[in-house]
Structure 1
Amino acid sequence: MPLPERAVTFVWFGDLHLTDAGLPNHLAAQALIEEVNSLIRPDFAIFAGDNVQHAQPDQFQVFNPLRSRLRMPHHVLVGDHDVHQDPTGRQFRQFVGDMFGSFVLDGFRFIRLNTLEHRPVGLSDNQIAWFRSEADLAVQADEHIVVFQHHYPYKVWEQYDGPGLDAWREIVQTRRVSAIFCGHTHYGQIANDGRNIAIATRSIGDPEGGPPGFTLAHMSGDDLALVYRTVEEIGPVVLITHPRDALLATGPNHIVNGLDRIEARVWSLVPNLRAEARIDQGNPLPMHRGASGLWTCELDGNNLAKGEHTLQVRVSDGAGCEAAHCITFMVDSTGRYTAIPRAHPIVKGTAFC
C-alpha cells in the first residue's frame, strides 16, 4: 500500500459581518479562533469575505485584532459587504491587503479570487487573465488547484452571472480544479456538478441552518475531506479522509474498486484515544494510529456490493467524550464511475439575497 502524500489541512471561516466588538457574532468568532489555535492547529486559515458589515474603518478595526489572534498563517477574501459603498475596495486594501492572490503549499496551488470587481458579481479582464495563468502554471507544475472566492455559483435566489464569469467557467471546466471554496450564502452546502466541487460554508455573522462554526478541510493528493465543527461542540473532532465521500467524488479515482483502506484524522486535547470504523451495519473494525498520525484499518472492497455504502468512524477519548463522522462512499470492482450532479443539503430559500 503506497504511503500517503503530504496532507494540507486548513480552516474555512464563514462570513462574519462584524460591526461592534462584544456582539454574538464577534464572541462566536473569538471562541472558534481559540479552538482552532488550541485543537486544530491547521496549516492555515482563511476568511470567506463579508468580514465586516459596511466597510467602515471602525469595523475593520474590530476585524483586525480578531484575526490577529490566529497562531497560524491566514488569508482574507473580499465580500460584497467589505466594499459596501466603497467599490474600489480602498478600505479593504488599507486595513487588510491585496484583494486577490495565490500561494503554493505541498503540491497545491491555492488561488484567492476577488469576485467583486463588477457589481453585483464579476471579474475584470485583468484578473481573468491572471487566473488563467495561475491555473496553467499549476497544470505545468503538476499541482492541484484549489479556488477560494466569496460568491457561491449555486446560491438560491441569486444569479451567478456577470462580466468575466463565462471566462471563469471556461477556466474551471477545462483545468482540473480540486475544489472551489465559497462564502456569501449564510447557509452551508456542497454542490457537485459532475466535474467540480463547490463548498459554501455557513455564515458566522448571520447563520442559517444551524449554529455558527467553521469548515475543516483535509487535502492529500486525490483525497478531499470536509467536516463542519460548530461553536456548540466539545471534545474530539474526527474526519474520515479516505475513502472519499460520494458527494465529493467526480471520477473513477474517487471510488473503491478492490482492496483499499479506511483513514481518519482525529484532533483531541485529551489522550488515550480509541477509534473504530463500521461499514453499513457490519461489525466494528478497530483502527490503529500509524506513524503519519492517521488512524487506519483495511477496507476490502472485494467483499462489498457494487453501489453506495455508509462508513462511520467513532472515536472516544480518555475523558469519556465521543465524536463520530459518517460518509457514504461508492464501490465498483470495475473501477468505472461517472459523477451524478448533486447538492447537499437541499436549500430552497434563504433570508439573505
Structure 2
Amino acid sequence: MHPPHFDPTIRLFTEEDVHGVYELSRACFVDRANTEAFIRRRYAPHRQPAVRVVLAEADGLLIGAQAVTLLPFFIEGREEPVAVFTDGMTHPNYRNRGVFRRVLHEAQQQAFDLGAAMLMTMPNDASLPAFRKSGLWQILPDRYLHVLPLDMPGFFRDRGLPSFLAAGLGLLSGLRLLDSGAAPAEGVREVADLTCLAADLNTLAAAAARRIGGMMCRRDLAFLRWRFCGNPTWQYRYFISYDPAGRVQGYIVTTTERRLGTLVSYLVDMLCVGSAAVPLRLVSHAASTMRAGGARLFGIIASSAWLESVLRKAGFWKVPQFAAPRRFHTAYAVNPRRPDLATLAARTTAWFLSLADFDTI
C-alpha cells in the first residue's frame, strides 16, 4: 500500500533508462511491449524528430512515462510544429495515484519548450481522464470505426458457431465487397521499401495538405519511417497507387492482429489525391490481399466526410460505438501563445486523422 503523500520523482529519459522503460512497457502491454532496440532508436537524445520522454520513478522503478515528439504539421497549408504525445504509460501497481497527471503536466511544459504550436494525441480509455482533468486539453468527439466484412462465414466460425450456421449467417450479413466497379488492382502495387519513393511521397503529402486544408501531420517519407518502418511490434504492409505516367497518387498502410478470437486487418493510414477511384482501387487491392491472408474483417477510422462516403461505396459499415470494443479518442491543446489556432482546432472536421495518429496499432 502506498503512503498517503505519494510523491514520485519526475525527470527526463536518458539512454540508461532503456531497460527500465522496456520493463514498464512490459508491465503495461505484456506481449505488445516495445523492444529495447525500438526504445533506444526512437527515444535516444539528439535523434530526429526531436523527442523528450518524461518519466516518473518511485521505489527504484520507473512507474510512468510520456513521450513527446515534435512533428511538422500542415495547418491550413502552412507548416507548424505540433507535439504528438505517444507511449503514455502508468505501471499497473501505481495507477489512480495521480502519477500520470504529474507526468502529463511536465510533458506539456517540455512540448512548449520545444516550440510546439499545439499538442495532440489519441489517448486510450485509461489515460483519457487525465487529459480531461488537465484544464488545458480539449477532447474532440470520438472517431467511428468502419468495418469491411472480408469473410463473414469465417468470422462466425471463429465465434464458435457450427459451420452450417456460420455459412448461413455469413450470407444473411449482406456482404458488399467493393461494388463501385473500380478495377481492384489496376495501378496498385505492394512495396516493401519506401525509400525509393521519397520524392513522390513528399510531393503527395504537400498536395494532400492543400486539398484537405485543415490540420494534418506531414505524412512524408520521414513520418512513415518514424511511425511504421522502425516499429517491430507490428508488421506493416504498404500499397501504392500510380497513375498511367507512373506518378504516385496515394498509399495505404495495413497491419493485422488476432483480436477477440478472430483475425482483423486494419487500414492504418491512407493518403490520396485525385478522384475517389484512387482510394477505392487501393482499398480493393489491400482487402483482397488481407482476405487471402485469412483476415475476416478490415477496419478503419474515417478521417473526413469525403473518405466516409468513399468507404460506404467500398462496402464498409459504420460500427455503432456501443458495439466497438476499442474507442478512438482525440485530445488537443493549443499553446497559450497561439490563440489564433483555437477556433480551427475546435472544429472536428478540420482534423485529418487515421489510426497512424493512434500509437497502439
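No lab work stands behind these numbers, since they all come straight from the coordinates. The structure presented is a predicted model; accordingly, all values stated were derived computationally and were not measured. Cβ atoms are built from the backbone, for glycine too; each structure is taken alone.
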Subject >> Answer label among 1, 2 for the case where helix-only ellipticity at 222 nm (-39500 (n - 2.57) for each DSSP H run of 4 or more, over all residues; to 500), calculated from the coordinates, equals -8500 >> reply: 2
**OP:** For distance in nm of label points 7 Å out along Cα→Cβ at positions 148 and 260, find whichever of 1, 2 sits highest and give me its label.
**Re:** 1
Original post:
Given that relative contact order in percent (Cα under 8 Å, 6 or more apart), derived from a single structure, equals 15, which label among 1, 2 identifies that structure?
Top reply: 1
Original post:
If mean count of other Cβ atoms within 10 Å over residues 20-27 comes out at 19.1 when worked out from the coordinates, which of 1, 2 was used?
Top reply: 2
Subject >> For 1.00 (FRET efficiency 1/(1 + (r/R0)^6) of positions 28 and 204 (r between Cβ atoms, R0 = 35 Å, to 0.05), calculated) the corresponding structure among 1, 2 >> reply: 1
